Structure P
Amino acid sequence: MTSRTRPAGAAALAALLLAAATGCTGGSGPAAGGPTPGAATGAVRPGVPSAAPGGASAPAGFTLVASGDVLPHDSIIRRAAEDADGGGYDFGPMLSGVKPVVSGADLAICHMETVYGEKGGPYTGYPAFKSPPEIAAALKATGYDSCSTASNHTLDDGAAGLRRTLDALDRAGVRHAGSARTAEEAARPTLLKAGGATVAQLAYTYDTNGYPLPEGQPWAVKLLDEKQVIADARAARAAGADVVVVSVHWGTEWQTEPDRRQLSLGRALTASQSGGRPDIDLIIGTHAHVPQPYEKVNGTWIIYGMGDQIAGDMINHEGAHDPRGNQSSIGRFTFTPPRTPGGRWEVTKAEFLPQWFDTASGRVVNLGAAEGGDAHQEEIRDTIRQVVLGRGAARDGLVMGR
């Protein structure tokens, strides 16, 4: 971001028996805003094993949601202070509009674009961000499980800022991928559990705004390189990942269409296979400030760019206020277990949920669930939908969710 802004053991068996006896899913049912279980042909209900050949239990499927850049400009920091009513900074209210969607998923991934300052500040917005660490707790409370932390702002406050950010996410219970405090941490894939699957999240950035990697720490930030991404994806498989998700900070700012590098790298990464199985199962992009299309390439979904989930009023490269900087989407994907042992976990339902950050109220709005005849919101929703579907994703089954 460079733009300016104006301002499975015995317990599992017992749970399965209980679910069979009571006829329930073992939980409280789908959360508001969550997908309808089993809506797609062949989909399984998250958390419920399905019958496998020979009467064995197959692993449960899962839903994954992913959202765009969390980018706290000065105006966002001020709003969080107001929402805390003198008690520090509270970013929870900003995200409350999407909490049903995020918490209703089996696995939720965010993008933390900035680094955190020291407790108590000072905090800064553009151009060198230092954000209040209270954001981490708000992300956790909203339901996020993991965040990508590789961006062009990861080194805005050097190695110290990077460390503070990961420490704060750890304290909040939010996993992370893309930056690291040690070589050992950098070498380990981030492995997450969702339904009956182990999911790896890998994350990379195209650049660090010219800031050099900390001396003696070439592993501190994962830089985007085709061969490295493929090698890491294969290593994640070897470490036990059933599904590999790649978060990428890439693209051209303020451009709704993916640029040539996004297209060529997307094709290369989705074409990579080992043993007849794709190395990567989903690519989720950030950075461009504006929504970009979804596309199924070589049988794998790519979100070229989700846009900014949280950001202040945005000024584009022409020096004009650009409302697209507060438009974004959430991707939601339903994964079902392989039909044969060792096969691929398939996406059986793909959805996008249009989002808008209302800078006047300081709140994220889920436009997919918004009701009433608000012409302004309908216009924004239609704009996002047109962009997201601009590369023919509807033909491959992408639909707008709520």
Structure Q
Amino acid sequence: MPHPAASAAPARAVPPAPGSLAAGLRHPVALLRWLWLAYMTPGHPGRPTGQAELRWIYTAWLGAFLLKMLGSSWDVSWHFRWLRDDLAPPHLLNSAGTAVVVALVVFHSYSGHGVDRRALHLMQWGIGTFLIAIPIDILNHRINGLDITSWSPSHALLYIGTAIMLAGAIRGWWLYAAPGRTRDLVALGLWLFFVENVVFPDQHQEYGVLSLRAYEAGATTAEPQLLDFAAAQGQTPTMFMLPVPSWVHPAWLVCAGLLSLVVARKVVGLRWAASVVVGTYLAYRAVVWLGLVALDFPPSVLPFVLLVGAVCVDLAVTHRLPGWTAAPATVAAVYAAAGVQDAAGLLPPWDFSWWSIGLVLVGFTALWTAVDLVARSSSFDAWRRPVEPGRSADVLAAAPPGGGASSR
């Protein structure tokens, strides 16, 4: 009778690992083959993963969301010039990023590498929401005709799904990456994509204000077929270029955009984290602006007021100011900067009435205070700890301390 070991299936041969991330990226086919053979084995969340492999996995996450961000940025400008097309180049670019995200979520779900159970569930729920939203959005366009507004319910599902999956990626990286510069840089990159996704709806007004100005000056940047189709749908140029009231842009920029920066600053812990994220975002928007204008696509104004708010957030968190005092000062600084930008003609319509400013101030103060309360709660401390059904007790006991949100 043969020995049991002799009858067992031979282990698949695993090629040697690339010497570095740069070497792996120079030979992507070999890198993917090595990752597949070495890591595509079934397992539960929390399986030990080497730091080099973890960097490769989350570099792929950064690449996927870079594709999605490039496609989304082009998409906004595209829709201010052309009629909607499901297979337009910006949609295809965004879809390429989505395909990489799907592959990554499948990888994490099958292998259990690089995530704990909560991070994995966030990734799964996020990509599920996003994929469900796609046919709903297509159906919405079929039923309602022209719909370039970023504020439609179907688009909201896309933003929500993206935010949830990014939250999972942020959690997975922050739990398992070794403390150091690489950990901070990748975390800032993931938060950049998170904040960009949050403030993305405001781009409609940022493009619309210049498109409407060009139309009224007799030098429209929109193709005649787009304007004719809008008219056939009973929409004026103002209705589809600036479809929401003037209080929406500032309310969303402050209560959603700056709130996400408050969370990012507290999680990452770097002194100027919020300012770096917004500064990088604005630099990206400026480069995209140059590229789109060079290709004869409509331009936009840039939300420079967001940088003022980010600096205020960094200063407040650094000096441990509570939200109930920091938020009103931040709102005042943002609206003061907005007045300057508006005087220069570089701001979408903002409602500067006292009732509008008051609602934004009260809402942002309540939200920042809520973040402070949650950050100090025992339930949040418990939530920060990894849930790892795939990590044995002896491995867990031998693991060095670290991971979780920074205490800096």
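Every read-out reported here was derived from the displayed coordinates using simple, explicitly stated rules and does not represent laboratory data. Small disclaimer: the values here were computed from a predicted structure and weren't measured. Cβ atoms are built from the backbone, for glycine too; each structure is taken alone.
From P, Q, which structure was mean count of other Cβ atoms within 10 Å over residues 150-157 = 25.8 calculated on? Computed on structure P. Out of P, Q, which structure matches 4, 17, 23, 21, 14, 10, 7, 4, 0 when P(r) over Cα pairs in 5 Å bins from 0, in percent, for residues 198-261 alone is calculated? Label of the originating structure: Q. Calculating FRET efficiency 1/(1 + (r/R0)^6) of positions 214 and 302 (r between Cβ atoms, R0 = 25 Å, to 0.05) for structures P, Q picks out Q as the one with the greatest value. Out of P, Q, which structure matches 2.9 when distance in nm of label points 7 Å out along Cα→Cβ at positions 134 and 174 is calculated? The correct label is Q. Match the computed value 89, 50, 36 of Cα extents along the principal axes in Å to one of the structures P, Q, and report its label. Derived from Q, not from the others.
Using helix-only ellipticity at 222 nm (-39500 (n - 2.57) for each DSSP H run of 4 or more, over all residues; to 500) as the calculated read-out, with -7500 as its value, let me know the right label among P, Q.
Computing helix-only ellipticity at 222 nm (-39500 (n - 2.57) for each DSSP H run of 4 or more, over all residues; to 500) on every structure in P, Q gives -7500 only for P.
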